[in-house]
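The data blocks that follow each hold one structure.
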Structure 1
Amino acid sequence: MKLGLERMHELLKKLDHPERRIGRVVHVAGTNGKGSTVAMLAALVRASGSRVATYTSPHLSTLRERIQIDGVLASEDAIVAAAARVDAAGGADLTFFEQVTAIGLCVIAEANVDVSILEVGLGGRLDATNAVDAPVAVVTGVAMDHEQILGDTLAAIAGEKAGIFKRRQRVVIGASGEPAAVPLLVEHARAVGVDHITVIDDAAIASVPPVALAGAHQRANAAAALAALDELHLACDRIGVLARVSHPGRFEIAGELILDGAHNPHGARALAATLREQELRPSLVIAVSSDKDARAIAEALAPEVSAVVATRYQQERALDPEALADVFRSVISSRSAPTSLSPGLRSAASFGAAEPAVVAAAHHRAPAIPVDTAPDLEAAVAAARAHGTPVLVAGSLFLVGEARTRFLGAPTDPIVATESLARRD
């Protein structure tokens with residue numbers, strides 16, 4: 001992966017700077033919560049009477065999802081026309097994400113929007129979207145993910161996310177990450193000379209109206225979206241918008257299926273909390289990428305589900321299902337083992353001084369749950385359904401995208417996502 005902004009700056013110059021014709025820009029980074037924050041902010045901006053464009057990634061079913069104008073997916077004709085321009089300007093030599101970012105900016109530049117909300121693809125400092133000047137920047141939060149690219153400490157990852165901060169910006173720092181990252185982000189923001197910093201705290205989250213998106217973490221995302229709306233000086237029916245907002249693949253319930261794109265340990269813990277909040281104990285169909293911390297994901301989700309079916313999504317990055325199943329079996333086995341007593345409690349128990357209930361609790365065994373494998377999503381869902389519970393599909397946005405296509409009839413692209421879009425048949 002070639003990271004850097006020089007190629008993007010050169011390409012945008014050849015394209016006559018479409019990024020300068022996309023209205024006021026809000027730039028959104030963060031380990032988790034970016035997509036939900038963008039979805040809520042876009043709905044709020046639209047409700048204010050302003051025209052709004054969004055550029056997000058990855059897509060679940062069709063590349064058109066990445067580029068939306070007033071909530072409507074960009075047309076294939078518009079994307080192909082923009083792709084031809086990018087190709088002619090030398091964009092074929094760029095990475096796929098750089099190409100699509102340039103295409104998105106070209107499409108949005110023709111739409112006469114008032115506000116554009118751009119989601120970072122990876123990190124922030126060297127991300128292709130950072131070639132665009134944005135008066136407002138949001139970092140939803142920072143947690144451990146993509147360590148092999150962004151660094152293996154919270155401070156290193158925070159530095160990459162904070163790379164979107166620029167002098168004279170208005171900055172929002174969200175609460176959808178590790179609390180220890182917040183002062184690191186504030187320090188970076190002050191160092192570059194931003195104009196104003198809003199830090200989302202418990203009071204800001206408590207003041208958020210009810211949100212249609214499930215999970216306490218979505219209230220934190222909503223608080224960040226509302227703060228960004230304030231920085232744009234726009235007004236709307238906040239209560240009505242947040243009560244109606246939706247976002248595909250984020251605890252999306254469709255009949256007996258629950259689809260959630262949690263794909264790293266922090267996201268898995270948020271999903272586990274949502275399951276407890278909703279009092280659900282589904283069967284889990286899961287696939288994860290081979291570069292993810294599968295054990296930490298399993299540790300978060302195993303206590304909240306009634307069965308596990310490990311599978312894979314249709315890309316080489318997917319972890320082998322049997323390897324993933326072994327991780328879950330190991331986690332479940334360790335949870336099912338008797339809890340070790342502390343030396344003091346062991347001593348008290350040996351002399352009958354400890355309360356029987358205390359000793360019994362110390363020896364509590366978590367219930368073992370079945371763990372199976374399936375070669376693909378369809379077989380995995382069939383196996384999970386046999387347990388007679390709701391079926392949760394999680395672990396990867398790629399897997400969730402496949403589920404939306406297979407079970408919800410979402411459209412798919414004939415476009416190969418690793419090739420120049422202007423070169424398709």
Structure 2
Amino acid sequence: MNFKSCVVVPEYALIGNEILKNVAITVNENGKITEIAPFSENAVVGNEVIKLANEVLVPGFVNAHSHAFHRHLRGRSEIGGKTAETFWKWRDNMYGLVDGVTKEKLYEYCHQTFLEMLSAGITTVGEFHYVHHSVNGRFDLDSAVIEAAQDVGIRLALIQTLYERAGFDNGPIHPVQKNFISSYDEFIENMDKLTKQVTQPTVSLAVAAHSARGVSLESIQKLFKYSEQKNMAFHIHLEEQPKEIDDCLSILKLNKTPSDLLLEQLNLGKTFTSVHSTYTTPSNIGKFAERGCNLCICPLTEGYLGDGFPYLLPNLPICFGTDCNNRICFLEEMRWACYTQQMKFNSRSVVGLSASKLLEAATVGGARSLCLEEKVGKIEVGMQFDVVSFDLTSPTLKNCQKTDELIDSIVFGCGNREIKRVVVNGYQNSSIKYSS
């Protein structure tokens with residue numbers, strides 16, 4: 001279904017921080033919102049009017065951190081068994097998915113995962129992509145991710161990820177890591193090529209250092225400067241596991257953790273996103289907040305892998321990621337983020353994680369993390385028409401239609417089955433059938 005060059009009139013829509021009834025949202029031929037006004041039959045001239053009765057529109061969810069291929073480990077959690085003792089054993093199983101991977105296979109992995117994301121209300125995905133090379137060539141797998149996203153119709157921020165080594169000690173690599181590893185210069189050469197090649201309106205680029213163990217501090221510094229020069233977002237896995245901190249301290253012998261080093265060596269700000277920071281000290285979390293850095297948390301994955309949960313602050317910009325994609329439900333990510341903090345502190349008011357703040361993190365926060373805040377994350381003039389609607393006739397939302405209760409009902413009560421439609425850039429993928 002195409003909403004371009006149309007006036008869309010939902011029963012309710014989240015405009016700014018307020019639920020409004022019967023607003024007319026004008027979408028131009030490029031999928032951009034050009035006007036929002038109270039609906040009047042007489043005021044609409046020329047454009048087709050599409051009324052969405054019994055639907056409430058909110059901005060599409062922005063998934064700031066994904067590894068699409070991980071989804072295909074679903075069913076092999078080994079949770080509760082002797083082989084599921086650590087994150088590192090799970091990682092070995094994950095590596096098996098990309099042993100000998102081809103472009104066709106990676107496309108298949110991404111296509112299936114992106115379709116599932118779209119059906120869950122995710123309109124933008126930040127794909128933290130480090131599986132670059134197949135047996136057939138260098139960086140030949142990057143295009144598979146872009147093609148899959150384009151074919152599904154999801155907005156893609158391709159987070160091209162540098163991976164240099166197996167660990168702080170520069171020890172021998174795992175055989176599968178040959179699909180990931182490149183030198184800094186080779187990586188930048190490929191980035192410059194990609195920058196010229198990527199012209200699609202729903203594809204953007206960002207960069208990441210895989211981790212402090214996977215990339216040298218010197219290369220992290222150079223890559224961060226590159227991101228500043230190119231006005232790109234910069235992401236990094238940081239202190240998800242105690243082993244990363246322990247290895248950094250014992251091998252580098254600088255008496256500094258990875259987050260200590262980044263805070264000391266980089267001019268961090270709003271384009272920087274730390275992914276996880278599960279074991280980052282409260283002091284360093286505070287320093288990230290002071291500098292306006294983003295923290296991407298992935299509660300379902302962090303629970304699935306037994307990582308833990310990070311220290312949060314009221315002034316720390318957060319966003320969410322589906323990470324390993326074993327369960328793709330962004331509303332659950334929001335709830336888990338809130339509930340784990342409440343359980344940790346035995347309180348129902350932790351860092352102000354209300355329904356509105358959680359939804360803001362899932363939309364505006366994700367867009368900020370990917371440097372897309374001028375395109376997506378809000379329903380307002382100048383933004384692209386990327387939205388998700390919820391079915392007001394569903395049993396879950398029945399009798400929950402007071403405007404001051406709708407967002408709370410959606411965030412803390414709904415799942416994927418209450419989703420009625422998902423629109424990206426003014427277009428709804430008609431191949432996805434929603435349960436409602």
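FYI, it's all coordinate maths here, none of it is from the lab. It should be emphasised that the depicted structure is a prediction, and the values quoted were computed from it without experimental measurement. Cβ atoms are built from the backbone, for glycine too; each structure is taken alone.
Sorting 1, 2 by relative contact order in percent (Cα under 8 Å, 6 or more apart) from high to low puts 2 first, with the largest value. Structures 1, 2 were compared on distance in nm of label points 7 Å out along Cα→Cβ at positions 307 and 323, and the highest value belongs to 1. For the read-out helix-only ellipticity at 222 nm (-39500 (n - 2.57) for each DSSP H run of 4 or more, over all residues; to 500), a value of -8500 was computed from one structure; give its label from 1, 2. Comparing all candidates, it corresponds to 2.
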